[in-house]
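Next up: the structures, one after another.
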Structure I
Amino acid sequence: MRVYVPTTLDGLAAAHSGGLLEGTAAYAVTPALREWYVSEDLEELEYAALGRAAEASLRLLAAAPGAARRRVVVAADVAESVVLPYDGDEYENQAALGRVSLKGELRLAKAAAVHADVAEAEADVAAAAGAIAAADQGDQDAQFTVDGAEDHELLWFATQEIPGLLA
C-alpha cells in the first residue's frame, strides 16, 4: 500500500542520517477519501492523498518557525498490516481525509520517492504556514493564502536525490 508521510526538510535530514522517519501520521487512499474525491482512478486518488499530506507538511511547518519553508512528503510502499485507520472521524473532519497511522517506525529505505517544493515556492509556503490556523477557523482570506501554496506542485525526487535536495 502506498502511503504519503508529511515531513519537513529538517525531518527528511534527520531520517537521511538516522534511517527512520519521525512520527506515524501518514495519508493514503482510504474509503472516506474515495468517497470525498468521487473517483475510481487510483492515480487520481493517490494524488489527492499526496495533497492531503502536503497540507499536513504545511501544518508541521507552522509548528516549526525555524524550519525551511518547503513542504516535503515521503512516498513509501508498506504492507497493509502496518497501516491503521485514523483514530477519529475522517468523514467529519475534512483535514483528516485520507489520514492513517503507521504501526512502528518507517525506515527511509522503504521510501519510493520524495515530493518537495522548490525554493521558488518558499515565500508562498511561508505565508500559508502563517495563515493555516486562521484558515482552519474559517477565515476566507487566510484560506486564500493557504491555497496559494497549493498552486505550487511538489516535485518528484528519487531517493538517491535526497542529499542534493538537502544541500
Structure II
Amino acid sequence: MSAEEGLSELEFTVSGFISKPPAEVYEAVADPAILSRYFTTGGAQGRAETGSTVQWDFADFPGAFPVEVLEATAPTRIVLRWGGVEGATQDPRGTEVEFEFRAVDGGSRTEVRIAERAWRATPSGVRAAFGNCMGWTGMLAAMKAWLEHGINLREGFYR
C-alpha cells in the first residue's frame, strides 16, 4: 500500500517474556554496563535517564550512535529517540523507540514490548524498519539469554 492509499507511517512492535522481575529487566536496558554485556557489541556509555543522551556502539556499524532518552520511568518504561536512515524517517531526528516492562506471574517474569515508529511508507523506510525490527528481535533474544543464563548470543554473531 502506498502513502496515496492511506499508509503514511510504518511502525512495529516485538515482544517476549523474560524470567526475571521487571526491575532487573529494566536495568538491563538502562544500565550501560549491563547493556554492553549482551547488546551493544561496541559498548554503551551513559545511564538511560529522562533528558539524557547516551551512546550505543555496535561492532557491525561503525561509530557510536547518540540515543536521546525521552522518558525513563523505572521499572516500567523507557522511551528513546535515535537517528534513522536519511529520508526513511518522518522526523529528521530519527525514530521513537518505546520499551514497556510489564510484570507477569506475580512479578517473577516480565513481558517486554519494544515498539518503534516514525518510518516513512517508502522503499527506504520499509527496508530500514524491517532491519530495525530484526535488530530489536535479536536484542530481546540476547537479553533473555543473558539475564536467564549468562550467555552472550551476540558475541561473534556480526563479525
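Worth a mention:
- Structure from which -12500 was derived, helix-only ellipticity at 222 nm (-39500 (n - 2.57) for each DSSP H run of 4 or more, over all residues; to 500), options I, II: I
- Top of I, II by distance in nm of label points 7 Å out along Cα→Cβ at positions 74 and 138, largest first: I
- If distance in nm of label points 7 Å out along Cα→Cβ at positions 58 and 114 is computed and equals 2.2, the structure in I, II: I
- Of the structures I, II, the one that 29, 26, 20 was derived from, the read-out being Cα extents along the principal axes in Å, for residues 10-49 alone: II
- Taking distance in nm of label points 7 Å out along Cα→Cβ at positions 42 and 130 as the criterion, the highest value among I, II goes to I.
None of the figures in this text is laboratory data; all of them are computed from the coordinates on show. Since we're looking at a predicted model, the values are computed, not measured. Cβ atoms are built from the backbone, for glycine too; each structure is taken alone.
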